[in-house]
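Multiple structures are listed underneath, in structure tokens.
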Structure P
Amino acid sequence: MLTTGWKTSEFWMSIAAMVMGALQSSGLLDGGAGTWYGKIVGLVVMMLSAMGYTIPRLNAKKAAINAETVRAVQEAQSIQSTLKV
């Protein structure tokens, strides 16, 4: 069974990284004297953390769907072979 997305530790770690990236890009972490490269670093951190959560989560969902499909096909084949006998 696949855990609900917001209940996973990966989700909360990604949220923490995105918040830190947002604070960095807003200039709040350096007292409002944010440099342009600090803002870019903050935006990159936010983007990478979102991708770091989304891509593995998508792969986990695909694997769960594939497993369910295989299980359903095997069950259908079992029923079909039972009916032929």
Structure Q
Amino acid sequence: MQTPTVGRIVHYQHPGSADGKYAPVVSPAIVQAVNEDGSLRLWVFGPWGLHIAERCRQSTSFPPDPSSWFWPPRAEIRDQARPEPL
């Protein structure tokens, strides 16, 4: 199981606006602090600029809970021992 630490990259689930003008969207975020209760303080790189998200909890559901964080999916690793010829 991964443990969040300062400097790690996570995904943040924007809740969207109550009036529906802005849809829920996922943005990358950097962990700035891990609080004693396990929640995170995040620097979120959102579609409308940078903002801080306080006391974010990890989402355990899919789709993710609004205003929560979750680990980005892992990329498939290809064999890099032999690069393709140009």
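Results, tabulated for the structure shown:
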item: Which of P, Q yields 0 [helix-only ellipticity at 222 nm (-39500 (n - 2.57) for each DSSP H run of 4 or more, over all residues; to 500), calculated]; result: Q
item: Test item: Cα extents along the principal axes in Å, for residues 24-71 alone calculated as 57, 14, 8, pick one of P, Q; result: P
item: Structure responsible for 68, with volume of the Cα convex hull per residue in Å³ calculated and labels P, Q on offer; result: P
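Quick note: the coordinates plus some simple rules give every number you see, no bench work behind them. No experiment lies behind these values; they were computed from the predicted model shown.
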